[in-house]
1. Matching task: 21 is the computed value of relative contact order in percent (Cα under 8 Å, 6 or more apart). Pick the structure from I, II.
2. Using Rg/Rh (Cα atoms, Kirkwood Rh) as the calculated read-out, with 0.96 as its value, let me know the right label among I, II.
3. Determine which structure produced the value 1.0 for distance in nm of label points 7 Å out along Cα→Cβ at positions 188 and 228, calculated from the coordinates; the candidates are I, II.
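Derivation of every value follows stated rules applied to the coordinates shown; laboratory data play no part. The structure displayed is predicted, hence computed values, not measured ones. Cβ atoms are built from the backbone, for glycine too; each structure is taken alone.
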Structure I
Amino acid sequence: MIPELAFTPPVGTPAGVEVLSLAELRARTRPGQLAGPSRHDFHVLVTLTDGSLGHTVDFAGYTLEPGSWLWVRPGQVHQWGDTTRAEGTLILFERDFPDPATAAAARLDEPYAPAVRTPHAEEGEALRAAADHLDREFHGALRMPVDMHVAVLRHLLAVLVLRLAHPAGPPGGTAPEPGTAYARFRDAVERSFADTRRLEDYAQTLGYSSRTLSRATLAAAGVGAKEFIDRRVVLEAKRMLAHGDLSAARIAAQLGFSSATNFGKYFHKHTGRTPAAFRDGARGRPAPPGAGGV
């Protein structure tokens, strides 16, 4: 089994959050340890000060440059590129470290938030200042009682994640909020994609017609509503295949399929690959010829 990685800050540091450099990350990991797929139950923020860094989040590749920010959320599968070509800051924090008001305002559980943001110059300076302040406080430049230290860290992290979640765009530019129908549909899919893949079920539950949901989803996400559902199911299947050793039958059952065969056909239809071939590819090993199962 590939274990879920736990949040394990060094002894003597405040529980719930950790700030370290990429150089420190390299020093505490074995060569090649970061190259495989990881799935955490905590948040990972990365920003660079020098160089560039390739990173994959939920099977989409990104290249980080100085000033850009990577945000990997709990449950997402990610893989590091070559960290020796980059320097920067890594911030880890557990789900329940931010206070509830911050968690809600920053939409910490938002599954469709972008993995990488590149803020404009002025906003980038504000984010860098927030990260630097958090770094200095974490490493205890000014000593204070532990409970006060943790409270300050919680406030400083709140500033950072709120700015990242709601970036101030250039003058005159703001991102439109998603329409009500799409937002409700998106949230319903996140709750129920393992229970039903039928658009009609979502339409009935939400009180919209299937056509209305399809129009709203196409306008907001660029794909129809049924395709949106299928993409979410496939994403979860990819996550489970890449990080974990569950059999095809177990994955099929957890995703609401009647059998491993039906799951395999569905996965191949939407990805062009068998579950076994995808698992082997995600882990960097060639799939055996004719492999059709897990």
Structure II
Amino acid sequence: MNRYQFRAMVLDLKDNPKNLPKYREQFKNVYPFSDGIFKLLMANEAKPERTIKFLNAMLGLSDKNAIKSFTLGVQEQPGILDRKTSIFDIYGITEGKDPILIEVQQNANKLYVDRLTYYTSRVVCNQVKKSKDYDLPRIYVLSLLCEDQFPDEIDTYFHHCQIMRNRKFSFDKVNVFLVEMEKFFKIDDRTAPARREKSNRAEMLRLFRDVLEEKSVDEEKASKLLDSDFAKDVSFMGYTDELLLLEVDNMTDMLYEKQGSYLQGKADGELSAKQKMAKSLKENGVAISTISKSSGLTEEQINAL
């Protein structure tokens, strides 16, 4: 199940939960990047090795630099006075007390880097207490982008960002990693098989692509990259009706996404993110009235797409 199919399913199930059996027949795999499912898959306390393998592959860490343990921390960090509350998708620390923040972004958004910078600053600030000095730990931020965030960089899907001084990376304690998954798939498709990237990160993304494209998950490959349970854990049949409907209820449309979609459409002079979503839902057979309710577009605007 890809994100457009997942969005269409969510919109339908919000009003018609009785339709869930229909989707069980239609789809083999769950959508792995929805809020709750992603946490169950990649932050399962009963399967810590999976999280560690996932992080080392996505961050490109190996040998002495590899993460050896990961302990989940508090996802919500309340705002103080007029500060916003930060709620991380996954937050934890390594064996060396290095914080790791994992965020999944569903749509291209002009304000996403702003939001990620704010979240990172909250992590940085929380490392220094009154009784401590300013010797910061190494801080990792991993952001999985489900849609291209940097469309002008067509050949670069992996971005490692650090603080720069005089065009040199002089401070290596804050590391932000942005992974554009859809762009990786496009690069893979236009590259000859023999020349495709062979890293663990690339293999991990190809595994997730199989899940998204409703292919059978290679159990041997999944076991090597993550663990032997992963193929079973992404199966749609492995989730109860109650859990899936709860996931539908938990999906939110945050204000910053509305603001970012507006700015994106204004800057592009093309289809806004809201219009792209509506067009995709329409192509997936979602009722025009349902799309109108979700997107805020009129039925005439949707029919014109």
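1. Label of the source structure: II.
2. Checking each candidate, the match is II.
3. Of the options listed, only I reproduces it.
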